[in-house]
Structure P
Amino acid sequence: MSTDPVAVGSVRETPESICARKGLHRVAALTAYDHPTARLLDEAGVPMILVGDSLGMVVLGHPDTTHVTMDDMRHHLRAVVRAGTRALVGCDLPYRSYETPEQAVANARLLVSDGAGYVKAEGGREILPQVRAILAAGIPFCGHLGMLPQHVVEEGGKYRIKGRDDAGRQRLVEDARMLEEAGAFACVLELVTPPVAKEITDACRRMVTIGIGSGPDCDGQILVTPDLVGGFPWFTPRFVVPRLKTGADIRDAVAGWVGEVGRGV
């Protein structure tokens, strides 16, 4: 499978064009929370952008994603959409915003009204009624299996790798198939053991798998952009190798300027 981006000129990406990459070209996806970052990612050729609820930690200073609200997501989504990207822009449904099918559809429609080309929610069989309702409303859906950040408090505040035992493996594979059968065009696999992530990827013929900390065999990869560019230097996941030291460079640049001002330069 090629890792080269598909040359599509100025044609805007769609869920269908992302799915068409399966088995041919790996999908590179990144998060964006503001207008300039979205523009830069688009200019770099990123085909799929997620306005992730990770903004709770890397933008808003919360300890986890459970503090993020619909108002937060809509505010940042609108900023990203203003970039007018060729990339397909989607948005997370935040914590407790999709507890019933009716609530899920209502909030998904709000995100679509703000410019989202798809919505994402965490879980498998336990949210299938919500997933089906979202898809029945004509809204493209991306799943999220494995480690579920919105459930981290319930799991004692630990981000644990999933799929290590046979029961966990079987549940993940079955959940992925359920999401695919429901009509999800993609699914993020977070902190899933690489053999299980590969099994899911091979088993799903229509749904694209997007890995994060789940090995190299998914149909694509997603990262939190500040992790990739060193923009949040106080914490970096173990599976990320930052390509830049943006945070440190900003700190050094500002410190140098502050010194110049103090010296009257």
Structure Q
Amino acid sequence: MDIVVTVKMVPDLVEELQVNAEGTDLDRSVVKLRLNEFDEHALEQALLLKDRHGARVTVVALDSGDVDEPLFTCLAKGADRAVKVTGDFQDGISTHGAAAVLAQVLGGIPHDLVLAGVQAPDDRDGQLGVLLGAALRLPHVSVVTAVEPAGDRAVTVRQEYAGGVVGELEVDLPAVLGVQAAPQAPRYAPVSKVRQMMKTAKLETIAAPAVEAGAGSTVTSLARPEATGRAEIIEGAPEEVADRLHAILADRGLLKR
């Protein structure tokens, strides 16, 4: 089985984010990027299939900045091939645009199964897997939590629904899956192994094809939230705190008689 995993770099939400001067995007000159958490789960699911059933895993990423080390990390975890798609992605690209580019690139990469993270922190205009499935004209299942082979040309997929309900589907291959969580936490790659990969392995590069794709949505204004009030810290004995809470709730009309 040939498995392709698409990964992307996203803003690290742990860091302080700054808005650019135009007020239309993050200031990408200072933003710190990290590999999308859901894409890490997609890679783990691919590697589990490789470990248990045999597969060739290819990781593909758009060159959106600082992507080399994450791709070498994917190789250190067990991926067989890493492909960097070069192009003008430094200022970001819409999910529709990324899906259009990746669909063209995947035309030259063998794939029985394409795995993508179910979403990303900056995924404003749609989930990549959904759009990629449509662009490739392949069946798609999203919110996936487990994948197992079902014969030579199908997989059994567990899909999560609201309220703790889980469905089990059989999907013909080739197919695109949006992975929400792998059956186990993404594996860790030691720094020493990543550095070794950087010395011995090579990243393949493919120039991004020219595509036309709508953005789906456009940001007209972006700003940091403004503080409109402050929290009131209630101190004192339990009885005093209870009385103060009762008074606040009564004053705001939140008590029922």
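Coordinate-derived values only; no laboratory data. Quantities reported herein were computed from a predicted structural model and do not represent experimental measurements. Cβ atoms are built from the backbone, for glycine too; each structure is taken alone.
Suppose distance in nm of label points 7 Å out along Cα→Cβ at positions 145 and 193 works out to 1.5; of P, Q, which structure was it derived from? That value comes from structure P. Suppose relative contact order in percent (Cα under 8 Å, 6 or more apart) works out to 16; of P, Q, which structure was it derived from? Of the options listed, only P reproduces it. From which structure (P, Q) was Cα Rg over 2.2 N^0.38 Å calculated, if the value obtained is 1.24? Computed on structure Q. When helix-only ellipticity at 222 nm (-39500 (n - 2.57) for each DSSP H run of 4 or more, over all residues; to 500) is computed for each of P, Q, the one that comes out at -8500 is Q. Here mean count of other Cβ atoms within 10 Å over residues 89-96 is compared for structures P, Q. The highest value is that of P. Here the criterion is percent of Cα pairs over 16 Å apart, for residues 49-128 alone, and among P, Q the highest value is seen for Q. Among the shown structures P, Q, from which was the value 2.2 of distance in nm of label points 7 Å out along Cα→Cβ at positions 41 and 209 calculated? The read-out was computed on structure P. Determine which structure produced the value 16.8 for mean count of other Cβ atoms within 10 Å over residues 17-24, calculated from the coordinates; the candidates are P, Q. Clearly, the read-out refers to P.
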